[in-house]
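Have a look at these structures, which come just after this line.
Bear in mind these aren't lab numbers, they're just calculated from the coordinates by the rules spelled out. Every value quoted in this text rests on a predicted model; they were computed, and no experiment measured them. Cβ atoms are built from the backbone, for glycine too; each structure is taken alone.
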Structure P
Amino acid sequence: MVIGSGRSQLRATIVMLAMAALVLAGAVQVLARTTIAEAAAGGFVAASPVEDEGADCSVTLPGSLPADSKLPDPFTKLDGTRITTKSDWRCRRAEIKELAERYVYGEKPAKPASVTGTVSNNNITVNVSHNGRSASFSAGVQLPSGTGPFPAVIVLGGFGADTNTIRSSGAAVINYDPLAVGKEGTGRSNKQGAFYSIYGATSSTGLLAAWAWGASRIIDVIEQSGGNVLKADAVGVTGCSRYGKGAFAAGAFDQRIALTMPIESGSAGVPIFRGIPGESGAQPLSSAYEEQPWLGDAFGSFTGNPNTLPVDTHEVVAMIAPRGLFIMENPHIDWLAARSGSVAALAGAEVYKALGAGGNITYWSDIQDGSHCADRPEWQAPLQANIQKFLLKTGDASGTFRISSSKAGNLAQWRDWQTPALSDEPTTPPTTPPTTPPTTPPAGNCSASVSINQWTGGFVATVRVTAGSSPVNGWTVTVPLPSGAGITNTWNADRSGNTGTIQFTNVSFNGSIAPGQSTEFGFQGTGSGTGMTPTCSAG
């Protein structure tokens with residue numbers, strides 16, 4: 001009787017847990033759709049309440065890794081089909097995450113069995129236990145003036161976005177020493193720090209994923225603290241140089257982080273792996289892999305041939321979408337690979353745009369001071385704007401791209417895929433024939449429209465080319481530039497010149513447009529872009 005009663009209670013408990021899991025999975029999917037809907041509507045994009053929204057997605061990694069010099073298509077699933085709706089992105093992101101862990105960073109484990117700690121006005125303690133092993137570390141806290149609870153920015157290693165600006169903007173600073181979690185200067189078979197005390201000194205996980213794991217555990221403790229000092233739903237992360245690499249990984253792998261701000265991250269950071277070998281003076285992939293065990297052990301197979309990687313950093317950029325992302329780079333130091341970084345940002349921004357969140361990403365390499373990890377006046381205003389928008393939730397400034405002409409990448413050279421128009425929800429086939437005729441596509445050969453992101457002394461233009469009632473096989477867009485304007489960079493099109501009336505023509509992958517469908521190209525310029533009226537001709 002006792003055994004039978006125990007089994008009955010156990011079965012009931014299992015059923016209740018299974019039902020709870022199903023409810024939680026459904027809630028995660030609803031929250032994911034809500035977040036993307038907010039982005040499309042131009043509202044505040046809340047950080048996720050969970051570390052990984054796609055934890056329930058089934059992922060089967062590829063059996064072979066064919067070489068491809070072009071950037072992988074972030075919209076194509078591992079089964080070869082493309083996503084069609086914004087809600088599809090949740091599980092597509094899960095695929096990218098698995099690829100990034102397997103081939104680049106090493107595994108970032110989920111929340112350990114036990115995470116406890118404390119939050120005070122000047123300190124955070126973190127205690128972790130898992131599988132009979134324990135580790136602890138701490139982080140300092142600097143509060144802004146005023147009355148809390150406050151949003152907060154985790155600053156890796158004391159190097160990141162200007163902490164004075166962060167605090168004066170109304171956010172706290174969490175001073176996180178990542179070396180306490182993953183120590184530098186160790187061999188790959190003898191890794192040390194809190195992470196490796198839990199998961200073993202021979203873990204194949206690199207330091208960047210370990211540092212990201214540590215940032216996640218800090219957020220766990222903030223969540224448990226009751227929100228009296230710091231807000232768990234308004235956390236940002238930043239770092240410069242190697243800590244910029246870590247901040248980038250932290251923001252990509254934890255969807256609770258509302259704002260990610262990597263600075264001058266260089267090889268193993270934002271810049272595309274495929275671009276680094278061809279970028280003069282950039283730190284070679286083999287050097288970045290061997291300098292410290294930043295990247296996972298598996299990446300050693302790709303340092304000589306990144307074209308066989310089934311993932312690249314533009315997709316890590318995309319993992320952060322639609323949350324806030326502010327990438328800061330330095331074009332004055334070749335070692336930092338800013339040209340490859342601009343390509344990663346431009347390609348990742350395509351996912352932001354497809355999700356209706358193009359205004360949530362900012363990239364800025366147009367700076368004067370070439371010193372490494374300096375506090376730059378050019379970054380102060382966008383830093384304040386990003387904190388207001390994503391942490392304080394009081395601003396609505398749209399992101400901008402300010403790419404240095406000396407290190408401007410051309411996305412058209414790196415992709416052979418186009419950005420799809422993702423629908424808000426899955427399309428349900430009609431059960432009865434439609435009672436109204438389908439919408440007639442725009443008449444004529446092709447048309448062009450332009451949107452401008454203008455700032456003092458420069459602008460970025462995004463031009464949409466739309467086919468009329470017949471397919472387009474090749475197009476030319478003519479744009480008369482305003483007086484004094486000049487073009488410094490173009491992507492997804494070829495151009496006839498830099499000033500005056502410019503003709504833009506399609507490149508190999510975007511010349512064919514189906515009736516009523518569109519493609520986009522863009523260019524950056526100096527001066528004013530206001531008042532441009534593009535015209536399009538097909539053929």
Structure Q
Amino acid sequence: MRKTTLPRDTLAGLVNAVVSVPDGLASAALAGVNPVYGLYTSVAAPLAGSALVSAQLMQIATTSAAALVARQAVAAQPAERRPEAIFLLAVVAGLFLVVFGLLRMGRLSRFVSHAVMTGFLGGVSVVLVLDQLAPLVGFAARGRNPVAELANLLANVGRFDPRTIVAGVLALGLASGLRRTRLATWSSLVALLVPTVLVLLAGWEGVQQVSDVSPIPRGFPLPALPHLDLLSPELLASGFALAVVIAVQGVGVSQTVENPDGRPVNPSRDLIAQGAANVASGLLSGIPAGASVGQTALNVAMRARSRWAGILSGAWMLVIVLLVPGLVGLVPMAVLAALMIIAGLGALDLREARSIWATGGAARWAIAVTFAATLVLSVPVAVGVGVVLSIMMHLASASDVTVRALVRLPDGRFAEEKPPPRLPSEAVTVLHTQGSLFFAGARRLEESLPSPVGAVRPVVVLRLRGRTRVGATLIEVLDSYADELEAVGGRLYLSGVEGAVRDQLRRTGKLDLERVVRVVPATTILGESTAQALASASAWLGRPRATRPRAGSA
């Protein structure tokens with residue numbers, strides 16, 4: 001750490017630590033465990049994660065999505081064992097994230113459908129809001145899912161606690177109102193303090209406080225191994241789902257942050273950093289954590305210059321935990337609920353959802369199904385639904401292949417038109433493809449190629465420019481098509497072939513590159529290799545059949 005960056009990083013770390021107090025308390029309460037565990041997370045996660053991140057200003061902290069997944073994952077455990085289960089869950093998710101990073105899976109996030117991710121995050125945000133309505137009004141709602149809990153809540157309006165509502169609504173008003181002022185950075189802290197002071201001064205004993213839910217231990221816990229007797233297939237599945245949620249959000253955050261020193265960001269390395277943060281959090285009695293959009297933006301706004309901003313944030317939080325643990329127990333649960341509702345509403349991107357919905361087609365189905373699954377099913381199941389939908393959409397896009405015929409105009413330019421169903425005899429047909437040619441795309445190409453049946457000496461020039469590699473399915477399709485052309489005395493030319501693809505075709509040994517298939521390498525000039533293939537094919541067709549030498553000598 002340079003002396004010139006120390007003041008900015010220290011200030012950014014202090015501000016982030018103060019902001020982490022209400023966020024950490026609220027996230028742990030959302031996870032269904034003692035809110036102080038959220039503060040422990042705000043110590044362990046930044047200290048372990050910030051030392052490893054490639055996006056140096058990315059802040060790893062408690063997040064509402066991770067807390068919600070954790071809550072559902074340990075809901076079946078007895079109340080007294082939920083903390084132990086959630087510590088183990090953090091470690092399991094952290095190990096999965098480390099594996100993801102070592103396998104360089106950060107780049108795979110691009111294959112997650114945007115519509116699926118938007119629907120999932122929107123569902124998580126709505127579930128977050130619905131889950132916090134009960135503590136906001138002082139009534140314990142029951143139900144199999146958030147929608148059922150909402151129905152139970154509305155059926156018991158008469159049992160709401162007015163004083164709890166006053167404290168919660170005051171926190172809501174302060175948090176939302178101050179966000180539009182110069183005090184936006186401190187809005188959560190003010191919303192935490194003012195209602196707490198009001199409840200204490202007014203002597204509202206009926207308002208539930210953090211200490212009423214769980215006692216607040218003094219000091220900071222020593223590292224402890226998780227209770228492996230709680231390990232089960234269900235917890236492993238939940239840990240995997242949690243790791244996927246953290247990974248996708250983390251990649252999104254890391255790609256939006258530029259390093260002050262100009263070094264490139266490595267999403268896979270950031271997965272390892274988040275994995276280490278979760279392992280450290282679990283070993284130090286913390287809840288799962290991930291890349292925080294808000295706190296990362298705060299680092300940028302405070303003009304932090306290095307990873308030390310995150311490390312110092314953890315150090316400042318440790319000071320806060322050691323000095324003022326008793327004050328945490330005085331915070332009303334309704335205030336924490338209000339802060340989480342604000343976070344949930346802020347995470348809802350209605351504009352993006354409307355845009356996706358207006359797109360129609362598969363995107364509309366993807367966002368609707370994922371959103372509904374998140375509301376009525378568990379988050380791990382909703383993640384599974386999202387993964388399946390992403391795979392289906394990827395396969396559908398892979399089969400969205402179009403084939404167009406290129407016809408040379410009198411002025412030398414080429415025009416696109418629909419290819420003929422059957423190839424003409426003694427003529428060259430130039431074909432251009434668009435879309436992925438892997439897997440289903442290759443089979444779609446096979447169905448779209450003009451048939452050589454009934455033609456005499458047809459020649460096809462198939463443009464492959466821009467294809468950096470080809471799959472086994474495409475090679476099989478090209479080999480079969482070349483055999484059909486050879487059967488009627490024709491040939492297949494592959495133009496615009498990159499060097500790596502040419503080597504790949506040769507290594508397979510499947511295509512007859514000496515007689516039936518001719519490869520024309522790509523050049524730096526667009527259309528040049530296709531023009532060369534067209535000229536070569538025309539010259540070959542111009543030879544009389546009786547005197548034409550064997551195809552391999554042309």
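Odds and ends about this structure:
- Origin of the value 22.8, where mean count of other Cβ atoms within 10 Å over residues 170-177 was derived from one of P, Q: P
- Structures P, Q were shown, and helix-only ellipticity at 222 nm (-39500 (n - 2.57) for each DSSP H run of 4 or more, over all residues; to 500) at -19000 was computed from Q.
- If volume of the Cα convex hull per residue in Å³ is computed and equals 193, the structure in P, Q: Q
- Among P, Q, which structure scores highest (criterion: mean count of other Cβ atoms within 10 Å over residues 258-265): P
- When relative contact order in percent (Cα under 8 Å, 6 or more apart) is computed for each of P, Q, the one that comes out at 22 is Q.
- Taking FRET efficiency 1/(1 + (r/R0)^6) of positions 386 and 458 (r between Cβ atoms, R0 = 35 Å, to 0.05) as the measure, the highest value among P, Q is held by P.
- At a computed 14.4 (mean projected area of the Cα convex hull in nm², for residues 330-521 alone), which of P, Q: P
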